[in-house]
1. With P(r) over Cα pairs in 20 Å bins from 0, in percent coming out at 22, 50, 21, 6, 0, pick the structure among P, Q, R it was computed from.
2. Work out which structure the value 40, 33, 10 belongs to, where Cα extents along the principal axes in Å, for residues 226-273 alone was derived from one of P, Q, R.
3. Have a look at P, Q, R and say which one yields -13500 for helix-only ellipticity at 222 nm (-39500 (n - 2.57) for each DSSP H run of 4 or more, over all residues; to 500), as calculated.
Structure P
Amino acid sequence: MTGFNEYLEMDDFCAWIDRYLNFEKTPKKNIFWLETMKFLCGKLGNPEQKSRCFHVAGSKGKGSVSAMISSVLDEMGFFTGVYSSPHIEHFLERVQSADGPFENRVYEQAAENVMSCVEKWKDLLPEGRPLTWFELVTVFAMECYAIAKCDWAVYEVGLGGRLDATNVVLPECCCISAIEKEHTEYLGDTVEKIAFEKGGIIKKGVPVVIGRQQFEGARRVLENCARERGAPVVDAESLCNISEVVYNSRQYNSTVLDNSSKVEYKSAQSDGFGISFTLSSPLFSRPLHPNLKLLGEFQAHNAAVAALAVKTVFPDASEDLIEKGLSKASIPGRFEILQDISRYSGLEALVLDGAHTISSVTFTMQTFEKLFSGKKAVLLFGCAADKDVQHMAPLFKERFDGVFVTKPGEV
């Protein structure tokens with residue numbers, strides 16, 4: 001993890017924002033709207049307008065797409081802020097540059113500006129909804145990017161899109177990754193309703209890159225949203241071809257043919273774990289051959305969205321730089337293999353993954369089998385009360401030699 005413990009002087013700001021409603025800890029209906037964000041941004045001098053930006057939504061893959069875009073922009077020489085969620089150890093993980101944490105002065109000044117603004121104008125805030133933790137962290141991020149003078153910012157949507165706090169930005173390009181049923185109590189009980197909420201980030205005349213969709217109904221809704229707003233659609237599934245997917249590990253050898261996706265899986269020897277593939281598109285001057293740190297076949301599809309987004313905004317962007325940027329992108333807790341800990345614990349590998357839906361757990365287990373087929377393994381599992389554990393559990397059946405169950409918050 002990045003060393004955020006040095007930012008102890010941010011404790012006052014952390015305590016201050018913790019006074020406000022945090023949907024991630026206490027979910028509530030009817031708290032989402034944009035009026036408060038518009039008000040705060042206006043009083044702060046519209047920091048969200050100081051950097052050009054990409055805006056990324058989706059049920060699965062939006063964090064990976066955001067990380068890849070920011071990594072490519074960084075490789076191209078742009079100073080880039082990236083806003084992501086959730087965090088693992090420190091909330092500042094959500095607000096960084098593509099190279100890591102900002103200087104302490106940036107965080108301190110942004111915190112002071114946001115606190116002063118809220119305290120000054122709190123009695124005049126738009127009525128009707130409570131001020132939330134996520135709104136404060138979002139406007140704090142925007143203020144950080146303005147103070148740091150970022151050339152670009154990449155904003156990952158928190159929940160949904162249409163009424164998400166990030167949806168006050170006017171991006172150069174929108175991206176929408178795979179959509180599935182999630183947060184149905186807040187976004188709707190069908191993929192079409194959920195797609196409508198995600199499609200709410202699409203802006204008039206702004207190109208939108210749509211990733212591979214499992215549900216045709218979701219795709220239709222997104223395309224309708226784009227058509228209504230005159231937004232050019234860049235369809236990753238029709239514009240990109242993914243082939244020669246290779247799982248790389250240090251010591252495992254297997255070849256598997258996945259007939260469902262018509263992709264051949266191989267293994268290769270390398271110093272670490274990764275996934276390489278060939279990504280072809282008419283938008284590229286040559287096929288790309290990235291070697292991702294992010295594992296799983298679905299990451300190849302996320303890479304397609306990220307690469308197309310960059311090419312949409314920068315048609316002349318170097319394929320070499322796009323390859324390098326995609327290959328450097330990483331996210332903690334997304335099939336993260338802790339090799340140093342593994343080495344000292346005597347384990348062959350220690351894998352951390354935050355999968356919390358049926359499809360994401362399925363993908364996690366598929367990736368696990370590609371790398372560790374036939375190996376003894378122990379599972380430590382925990383999830384929040386609102387997750388579909390009843391249907392997750394069978395996915396682990398007869399695979400692990402031992403299973404330990406806990407729940408978030410227990411020590």
Structure Q
Amino acid sequence: MPECKKKTASTLKFGTLNMNGRGSEDPTASGGKWHRLNDMMREKKLDVLAVNETHLDARSVDKLHDKFGKRLYLINSPNPENPGAKEGVTVILNRERTNVHDVRHHVLIPGRAIIVSIAWHAKLTFTYLAVYAPNNRKENEEFWDRLYTIILSNNRIPLPDAMGGDLNVVEDALDKLPMKRDHGGAVQALQRLVNALQLRDIWREQNLGRTTYTCRQASTGSQSRIDRIYASQDVAAVSQNWDIDVPNFKTDHKLVTAEITNPAAPYIGRGWPTWPKHLINGDRELNEYIKSKGLTVQKTIQELEEGHRVRTEQLNAQILFKEFKDDIFAKCRERARIVVPRMQKAINQLKSRIEQMERNTDLAADEKIFSLAKLQESLENLELRRYDNAKTSSKVRYRLEGETVSKYWS
């Protein structure tokens with residue numbers, strides 16, 4: 001594969017999400033799932049995303065490229081019989097962050113499995129197998145067996161660095177609520193494939209014994225971790241930030257993400273400290289503290305300049321200014337732990353309660369299902385409100401400043 005010519009970051013963030021259908025007849029409809037997904041790619045700085053159950057035909061893909069082509073580049077594999085109404089797996093590349101030139105892909109099973117290779121940074125490549133496995137037990141088992149045969153019998157198909165998607169099967173009873181083992185044949189077929197490809201469930205390895213779920217059935221409340229990412233040893237060695245989060249649109253699945261870094265990249269520290277925006281604009285106590293401290297320092301420096309105080313190695317403008325900055329940064333960190341935007345605070349609290357509930361082994365299964373369903377529904381609604389509020393603020397700012405010569409464009 002040709003070397004990546006585009007200047008890209010030395011980290012690549014990739015993930016998987018089942019979007020549970022395109023949401024409307026026109027995928028580009030304002031406020032629809034693809035509008036929100038386009039924004040999510042930007043907000044969460046996603047480079048590569050495997051999306052399942054997309055229901056996209058060729059015409060819909062063209063419309064999406066026309067509407068969101070500045071950011072999104074779609075590699076789509078629809079269901080061959082009914083592309084607009086069932087199945088469909090799509091790999092999305094973020095044009096703004098990663099390379100979309102010389103991308104190579106193979107459709108392994110139409111509407112179900114596609115493998116994509118990109119040159120993402122310098123001479124580094126990333127090969128991602130995106131899958132959407134059938135829900136039926138027998139079909140699920142046959143899917144993994146078929147994928148095994150297709151990949152391992154064709155030397156032209158590259159072996160994946162990672163595999164992500166909705167697998168519709170779990171290897172461990174721990175990944176289901178209520179806990180139970182999945183169909184043995186399907187589990188064995190999946191394990192045979194990932195073992196042959198030398199892929200591992202890295203999130204599970206890093207979270208031994210922990211229970212969390214990525215899919216919730218609205219009808220029964222039962223949950224499972226069927227959305228997963230498997231990775232090779234080389235990817236695992238340079239991976240970080242394995243995460244499961246709520247997307248910004250309605251679906252019964254969660255977003256699963258991870259990051260890989262260039263192993264040759266130099267160590268990069270934490271960077272310059274920054275202040276949360278809500279503290280700068282809205283915390284009266286912090287602003288008054290900074291003003292008071294600033295006036296005191298200003299007065300002392302003025303006294304030094306006018307000769308009323310003697311300048312020493314311990315008492316001079318440079319030392320005073322450094323101590324002033326250290327002081328207000330310490331105060332800012334203290335206030336940041338206290339002053340959190342109301343909605344974000346509610347989201348953080350709900351996430352914490354969900355995690356505690358998932359870890360609780362004393363609750364009966366029925367009670368746990370009911371309680372988790374209510375908490376997760378509240379979290380999903382809050383995330384939707386947070387996104388809508390941010391979108392409204394963005395529109396208002398554009399209306400006020402979009403046609404003016406101002407910092408809006410800088």
Structure R
Amino acid sequence: MNRLPNLVYANFSNNLIAEVEPNAFRGLKELQFLDLTTNEQVNVTLGEIANLRYLSIGNNNVRDFLWRRLRGLPNLEELHLDSNWLENLDMGLFLALPRLRLLNVSNNNLCEIKGSLFTGPSGRAPLLLLDYSSNNVKVLEDSVFDKLGDLRTLNLWLNQISKIHPRAFQGLSALESLQLQGNKISALPDEVFSNLTALQRLDLSRNSIRQLGARVFGGSLLGRLTHLDLSRNSIVELHPLSLSALPHLRELRLGGNKLTALDVRMFAPLRRLQVLAIGENRLEQIEEDMLETFEHLSRLDINNNRLSFLPSLQAAQYLLRLRHISIEGNPWQCLCLDEITAWLDKRQVSYARPSSAYYSGRKPLCVVTPVEQCLRDLKAVRAHGVIESYEQI
């Protein structure tokens with residue numbers, strides 16, 4: 001390697017390299033990119049590579065990564081240690097790597113996150129992205145990230161997180177994306193997200209959340225949050241004020257929960273909402289005053305609920321920007337469905353997916369009732385057994 005003093009980029013990935021000699025890269029003063037992904041390394045000591053900016057040791061057999069092995073990489077900005085066998089991280093990591101901007105330790109065996117890990121020479125770490133996904137973290141303690149004031153992206157999906165302390169995200173004033181999907185979260189403490197004033201995307205899908213309280217997002221506005229995913233939980237109830245701090249929300253996903261009703265007070269502040277996914281719940285009715293709040297909605301998913309009718313749409317002055325709606329999998333009265341599809345066709349709103357079993361004739365789209373008009377009274381619908389008739393088809 002000493003014969004390549006001007007080497008900038010080195011890729012040794014997808015080999016069977018079991019060991020790299022400590023001084024293998026000595027003299028490569030211009031080397032900035034080193035990829036050792038998918039090899040057989042257990043311990044890695046690279047020696048001094050003063051200008052190295054990018055290092056990947058992903059998909060190896062590394063079990064521990066002591067900070068003293070990194071002392072020769074003072075300018076490293078991006079470190080990938082994903083898909084190894086790491087069980088803990090050395091507390092001196094950021095003392096050795098004072099300029100690290102991206103740390104990827106996903107898909108390891110890490111069981112906890114210690115706040116002391118993020119101590120750098122100036123007292124805080126300059127990380128912009130931390131990927132801790134696909135590990136075995138169970139608890140997020142108070143102030144665990146408070147030394148990461150510059151962090152923009154925090155990936156914690158597919159861990160075993162079941163408890164989040166109220167001040168777990170304290171100090172993350174620059175955070176824009178928080179990924180918590182695929183954990184075991186059943187409850188969210190009040191104001192747990194209230195200090196995330198720069199947050200734009202929050203994914204809490206595929207957890208076990210049962211309800212959303214009034215103060216989960218705190219009393220002050222989170223004016224930058226535009227995307228919220230709560231799909232695939234066990235949500236039975238949403239407090240009417242649970243989303244009142246999110247006036248700029250553009251996309252809300254609540255599909256795959258256990259909601260039986262929606263409160264118009266919850267949607268009234270969401271005047272900028274463009275995408276609403278509430279399919280695969282247990283909704284029997286959507287009130288007209290709720291539809292009137294959807295001024296900017298372009299996509300609406302209400303499929304696979306227990307809806308048999310919608311408010312009359314013939315003279316409706318709402319849903320004017322709607323471009324796509326999914327309606328299949330509901331026990332529609334056939335007369336009601338005819339009215340709905342006629343209105344959608346007139347507005348040129350797409351709704352039929354040819355690949356769907358409902359539009360190919362394999363599953364029923366509606367129920368024929370003995371009355372000659374669309375029943376828009378839930379008591380009358382129940383009296384005629386519309387939903388039960390559909391479920392027996």
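1. Q
2. The correct label is Q.
3. Derived from Q, not from the others.
Coordinate-derived values only; no laboratory data. Bear in mind that the values here come from a model prediction, so they are computed numbers and not experimental data.
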